[in-house]
1. Hey, helix-only ellipticity at 222 nm (-39500 (n - 2.57) for each DSSP H run of 4 or more, over all residues; to 500) derived from one of 1, 2, 3 reads 0; which structure?
2. Taking distance in nm of label points 7 Å out along Cα→Cβ at positions 19 and 67 as the criterion, which structure among 1, 2, 3 has the greatest value?
3. For structures 1, 2, 3, which has the highest computed value of distance in nm of label points 7 Å out along Cα→Cβ at positions 107 and 211?
Structure 1
Amino acid sequence: MLPSELTEELHYLELAASRRIRNQRVGQSRSRVRGTGYEFESHRKYEIGEDLRRVDWNVSARMQELFLKRHFEDKEVVVFLVVDVSRSMRFSTARWSKRMRTIQVAATLGFSAAAENCHLGFMAFSDKVEAYEPPRKGQAHVWRIVERLYHLRDTAHGTNCEPAIRFLRSHLRRTAMVFVLSDFVIDPDATPLTDLPDFKALARKHDVVPIVFEDELERRLPKGRGLIRLRSSEGPHELLLSLSSRQRTRFEALVNHRKAALQDLFFSLGMDCLFLQVGEPFLDPLMTLFERRKKG
């Protein structure tokens, strides 16, 4: 069972998603995701291992090279939620922890997918795959995912995206819209996202949308005097910092550099992304993301 306060919040999100996200037509509108059997758009060169049934033999004969028909998929899209449940997701200085916020955002995305009659899948990860639900339809399936996510045992693990992305690539048979819900605070000993070929391959085949969760204390140091001790939730590292204005400025510069590096990575892979403050409302920014993607 879910706590009554959370259940009440989720019922509100269920209604809001049905009313506001339905118009975005996530599942049945024309998507940037490409697939087979739909409206013809253009061609691209054949790559070894791809389905030869998609080869346009007339064009290939003229060009003396194999070309595939490329299509816009206008049927329903599989929506897949990838949720970070590592140690750093427990942290928050706001009412909700980052993990609780991911549950609310995941529920909103799930309810919108159900309203569009889409298949919804789910995977939770830390430095390994913690839970998996294959894509299915229906509101009951959304609630089952939310309950499973809520009742997952607190993991003592850090974040390593590599096993999760590898698992995802092997299990996503159909082209999907993949929402990655995480703070993207990676274990220092893990391979960074920029060095993961599977992450780039995932972006080529699927429509990947990172949603990055931030806490106010992770953006800037509190005002005051004296010292503050910061301990990494993803490793054994600690920092002892002064609360001087100079140190706060340096800290914010480092945070902004990290954020810019993430944005640049996502942009280079053609991903639309959203940064969410844990202590601020998320429904409107989420809707803005859908509107921007629909126009993109």
Structure 2
Amino acid sequence: MQKATPPPAPEHNLNAVRQVRAGDLNVGYVEAGPADGPPVILLHGWPYDIHSYADVSAILADQGFRVIVPYLRGFGATRFLADTTVRNGQQAALAADVVALMDVLNIPRAILGGFDWGGRTANAVAALWPQRVAGLVAVSGYILVNLAANLQPLDPNAELGWWYQYYFATPRGELGYRKNTKAFNRLIWSQASPLWHFTDAAYGLSAGAFDNPDHVAIVIHNYRWRLSLAAGESRYDADEQRLQAKPLIHVPTITIASDFDGAAKDGAGYRSMYTGAYEHRILDGIGHNVPQEAPAQFANAVVDVSRLPSR
């Protein structure tokens, strides 16, 4: 029996995009809530953008949080400062982007929340720089990339779910993604959230972020790096070695699972990776874009993780 589709949440408008130079990037981001509120940084995934958090940011701002939602490298208004910088999508580079943004915005510690690439990035920051993370909300749990594990085949049904990763490994796939970026990403939205009946307008708001001149290069490198088909940068080797060692995460954490997680929905496979105060929540009938599909539940997790005790 098919689960009922949740009613659509009201959509809020994001504030105007701001720009700030941080690390390798001129980062485009939106901010909501009081400037002196507890800071929360919300990180989107692929193929999504800051609009995944339009409703979440409004809810949290109303509760007094200072909410910051940046475009990741290769998305929206975020640009590289130098043409010579490697268009690198590896996890350690994305994590370093977040810390650089925090430094420029004078944020010593923040709650981090994310899904997909954003969830991985939030986990990486919490693992590498726990002193900068007041709490973690991670959709799909502990999804740090382990390159050795990624060389091992999965069962056929699981491999099927990663079809685009193997497509991107080929020159044909890179060309296909470059030629058909928006149609391709709309297909991924539908496959990752089959019960979410998003509108053309909702998709259009995010689709503009894929016009970024570095978008294709970052996406292709991310997936090829994960399959050990493209090298990372040596300047991230030390951080990457720590992440490859499957570090435990000690900050207060709430993990969220949805239908996208399939058999891993119970979170048992990664429970031992979180050693601080911890909760796990399951959202039935929700796909991969959790903050946009279930904004109230995601916002509640951010509020609740702020109340969990630190070690």
Structure 3
Amino acid sequence: MASRAPNTYYVVSVNIPTGTQHTLTLGDQHAVVAAVGASLREYRVGSRDVALPFPADAMAPAFSGAVLAPWPNRLRDGEYDRDDVTYEVPVSEHFRNTALHGLVAYVAFEEVATTPQSVTLAHTIVPTPGYPWSVRVQVTYTLTDDGLRVLTEAENVGRGTAPYGVGFHPWLSPGDSAVDDCTLQLGAARHVTVDDRLLPTGDEPVDGVADLRSPRSLRGIAFDDAWVDPVRDEDGLTWARLTGGDGRTVGLWADDACAAWQVCTGDGIPHIQRRGVAIEPMSCIADAFRTGDDLVELAEGGTHTITWGLRLE
């Protein structure tokens, strides 16, 4: 089989659960973005996985790589009030009676533009009884010399002011090592407290195992937790770093639109089971449609942008 030329772009369009596959290359970087959920299905540098890959011919396990909009994380009882009207969206996490991760994680995004190193995909959320606003969500993945950059733009293309939040669900790879052999560093000063349904009850200063401002071993530690009050560098970026037993570090950064982080080690989740660590930059934490905490109010014609990225260090 002939080898591909460097920095090539190609699309595979077949009838599979993850939809059209958009493959990007730059040097030794290789990424595959699936149309369903605008999901990052693969990202590796050389032979080292940066994001945990999943098959094209199966549904993405545990929201792998997906865009989470118009809300990330959980919405209590699938209900929220707005302007004295109660709205109901489908409950998708039945044992906790919550609506999980918005409306677009398992819908197909359409191709807008491509280059050998970049693809832009978009989906317009149509009004429904549970979310009667129209929001266009556009995602651009770009390979750069400094890694993968992801820009997400939302626009209210309908009527009325739309409540909005966004998050992302990459499962980061520990390489050939186990999660127990990894360390995690996360730049955030406050840890979100939750009830038995993993819905927020408040927040507290980081302490003990929840203090990840310096690298901490993940051996024996299970997380499905959120953090707020991000720590930012001189460029205004907040960072998370997962270092594997091979000594390589996956760095994930997010800009000032990221108000919160979620970390999940995958304990008890089918098909994941501590194979990787989900590190999720978010514009708001769970239940923001009910609490209003960091909720974006998208006026008619209004826009919201958030940028994050991955690199192998």
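1. Clearly, the read-out refers to 3.
2. Numbers: 1: 4.9; 2: 2.5; 3: 0.9.
Checked 1, 2, 3; max of distance in nm of label points 7 Å out along Cα→Cβ at positions 19 and 67 sits with 1.
3. Max of distance in nm of label points 7 Å out along Cα→Cβ at positions 107 and 211: 3.
Throughout, read-outs are computed from the coordinates displayed, never taken from laboratory work. Owing to the predicted nature of the structure, the values given are computational and were not obtained by experimental measurement. Cβ atoms are built from the backbone, for glycine too; each structure is taken alone.
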